[in-house]
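The structures come next, written out as structure tokens.
Every read-out reported here was derived from the displayed coordinates using simple, explicitly stated rules and does not represent laboratory data. Source: prediction; values computed, not measured. Cβ atoms are built from the backbone, for glycine too; each structure is taken alone.
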Structure P
Amino acid sequence: MKITHAAACLSALAIATAAQAAPLVRIFELSVHPAEQAAFANVGIDNLSTSIRNEPGTLAMYAAQRTDRPSEHIVVEIYRDEAAYRIHADSPQFKRFAEVAKNALAGRKMWETEPQFLMEKPTALYAINNQRLKINLAEITVKPEHNAAFRKIVMDEMRQSMAQERGVLAMYAVTLKNAPNEWRFFEIYADENVYLAHRQTPHFQGCLKATAEMVRARKVIELQGGTLVNQGGLRFDD
């Protein structure tokens with residue numbers, strides 16, 4: 001009986017540990033040759049839409065163009081774990097994408113990250129070239145001595161935003177691997193008005209004021225269109 005109880009405890013511990021494990025999040029910057037934009041967009045739609053439909057471990061995939069430089073695409077991918085990513089990388093749709101990308105890409109950068117906060121509305125998102133959505137990628141460098149305090153403040157702000165604002169569809173915060181004071185925020189809003197209203201909320205204004213002296217550099221990259229898909233309901237609040 002003691003052995004059974006011990007096994008049950010170990011099993012419960014394993015389940016709890018697995019539930020708390022951080023998903024795998026990668027960010028890409030892809031430069032596409034102008035003549036290859038259409039082919040790249042089409043194979044990207046195929047890759048992302050097929051993957052989110054067929055792969056339970058592929059939690060979210062986003063590909064959007066910079067509004068200031070449409071030949072540059074930002075891609076954010078979220079997988080349950082490394083095993084889920086390997087399943088995706090071995091899929092027929094990804095191999096089709098990789099084949100087109102060989103000629104389409106003029107440049108490629110990739111960042112490994114440490115997830116800090118990942119949250120979506122419960123309803124799955126499936127948007128192809130939806131120009132109404134407001135999409136931002138913020139790059140923030142925090143003064144190292146303020147990183148812990150910054151983290152606490154922004155995570156509290158994001159929790160309130162997701163809980164109180166219906167049009168805030170997804171918020172993700174990660175830090176770059178081996179650079180914990182380099183933060184990246186990827187956010188999706190239902191439209192521009194929702195985003196503007198969000199910026200006026202007490203929790204956002206309070207966060208902005210409280211972290212003003214903690215930030216060394218800040219850049220917001222506006223994105224548009226593309227393919228934005230997720231399973232819905234992701235919640236990682238480390």
Structure Q
Amino acid sequence: MLSSSPRCRLSLGVPEQVEGGEGPGDKLPLKSGKTPFSIQIVTASREVIPNTGKPNPFAKLHKALPEDKSDNAASLSFLLTFGKFRFLCCGDLTWNIEAKLMTPNNPIGRVDMFMVTHHGLPSSNNPVLVRAIDPRVAVMCNGPTKGGAESVIKTLREGKSLKALYQLHRNVKLGPKLQTPAKFIANGGQTDGCEGVWVKARISPGGKRYTVQIGPEGKPKRYKSR
């Protein structure tokens with residue numbers, strides 16, 4: 001049932017008025033209050049926003065993979081900005097398009113929170129992108145046996161600003177030292193009998209702070225926006 005499925009949630013506490021946006025560079029016409037609020041599409045249909053910004057020092061890490069002809073490479077990615085808070089979600093975007101977005105320059109900049117791409121699979125989460133955006137908090141919607149790859153976790157841990165990595169599930173194929181500490185994992189067992197504990201982020205009205213909470217009984221952990 002949908003109501004019992006594990007999920008990752010983001011709550012801004014602002015009205016939702018989404019009416020458009022078609023391609024990279026488009027901004028959705030969202031209603032803002034006192035705090036500026038925007039969602040910019042950065043990739044769509046294998047196209048990316050113009051490669052402006054400062055040179056990406058991690059561009060040299062890119063090693064191309066075979067072309068991905070699946071729909072994953074056409075994923076829509078967006079950068080959400082709410083005051084100082086910046087959140088990047090790239091859906092299931094894959095390796096080579098991540099590099100297309102982030103080389104030779106970094107048009108995204110650094111972010112506060114990153115939704116780890118494609119369940120944490122190694123066909124995504126190119127270090128060229130992950131290291132450049134340098135998230136303070138990362139949330140990975142993996143399963144017990146899908147995603148949560150050791151190489152992806154290693155890449156995230158190499159980020160100099162990372163304060164916490166949240167996993168929706170424990171990767172049952174990896175030992176405890178190869179994934180995030182148990183207190184940052186929402187669901188610790190196999191799919192059978194899973195209680196469907198969620199991970200939720202809540203952004204303060206001004207966007208200067210945010211919390212991440214695991215399940216209804218979890219204690220929210222506070223973080224500051226950059």
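One of P, Q was used to calculate helix-only ellipticity at 222 nm (-39500 (n - 2.57) for each DSSP H run of 4 or more, over all residues; to 500), giving -2500; which?
Working: P: -12500; Q: -2500.
Structure Q accounts for this read-out.
Using the calculated result 17.9 for Kirkwood radius over Cα pairs in Å, pick out the matching structure from P, Q.
Q
Of the structures P, Q, report the one carrying the highest value of Cα Rg over 2.2 N^0.38 Å, for residues 70-109 alone.
Looking at the calculated values, the largest one is P.
For the read-out FRET efficiency 1/(1 + (r/R0)^6) of positions 182 and 206 (r between Cβ atoms, R0 = 30 Å, to 0.05), a value of 0.35 was computed from one structure; give its label from P, Q.
Among P, Q, the structure yielding 0.35 for FRET efficiency 1/(1 + (r/R0)^6) of positions 182 and 206 (r between Cβ atoms, R0 = 30 Å, to 0.05) is Q.
For which of the structures P, Q does the calculation of relative contact order in percent (Cα under 8 Å, 6 or more apart) return 29?
Here the read-out was taken from P.
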